[in-house]
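Asker: These notes open a run of structures that come right after.
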Structure P
Amino acid sequence: MYYCTAGTSLSKFIESRQCKLSKGHFPYTWLTSYDKLYENKLPNYECFDKNKTTQEEYNNLISIWNDKKMTSMFDYLEYYNN
């Protein structure tokens, strides 16, 4: 297992291992209640932060949703957190 020592940063550690680190995309402002996690499709592109999610990235999320056979936002939340 690898650890970051004091005085180092996670980004430099990841770079040294030649890994790619990218933040996922989640419609934070759309998720206003727990019940929305029961939705059976990805929210519209407009529900994602356009400063952080491009249309191309959103289209990729739809492909991931379909490829992984997601059936609810619970599935997407689990994917997002892993």
Structure Q
Amino acid sequence: MGMSTVTTEADLVTRLGELMSQIERGEEVVILRENEPFARITPVQRPRRQTPLEPGFMAGTLKIIGDVTGPLIPEEDWEMLK
């Protein structure tokens, strides 16, 4: 996690845009009420997304049915393909 920013409950409204930008960058915001920590806002931890260039990107999405090395049509029908 990144840095923490501390702000008061009163300043929260006026600094909201700035604080949201900090949260978006991975920072944590602690809100004080009467000089005591009241709440903590942290960014949501999202799983890292795989790209097509990463090994395993399509893992588990392909199902092989039957013999993938054998001919697609029976040998006796090969003559009709000539």
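Here, each number is a calculation from the coordinates, and none is a lab measurement. Only a predicted model underlies this, so the values are computations on that prediction, with no experimental measurement involved. Cβ atoms are built from the backbone, for glycine too; each structure is taken alone.
Asker: If distance in nm of label points 7 Å out along Cα→Cβ at positions 28 and 68 is calculated from each of P, Q, which structure is the one that comes out at 1.9?
Answerer: Numbers: P: 1.9; Q: 4.7.
Source structure for this number: P.
Asker: Here's another thing I want to ask about it. For structures P, Q, which has the highest computed value of relative contact order in percent (Cα under 8 Å, 6 or more apart)? Walk me through the intermediate numbers first.
Answerer: Numbers: P: 30; Q: 21.
Between P, Q, the highest calculated value is found for P.
Asker: For Rg and Dmax of the Cα atoms in Å, the calculated result is 15.8, 45, so let me know which of P, Q that is. Don't skip to the answer; put the middle values down first.
Answerer: Details: P: 15.8, 45; Q: 28.9, 90.
Among P, Q, the structure yielding 15.8, 45 for Rg and Dmax of the Cα atoms in Å is P.
Asker: Taking helix-only ellipticity at 222 nm (-39500 (n - 2.57) for each DSSP H run of 4 or more, over all residues; to 500) from the coordinates of each of P, Q, which one would give -4500? Don't jump to the answer; show the numbers that get you there.
Answerer: Values: P: -10500; Q: -4500.
The structure behind it is Q.
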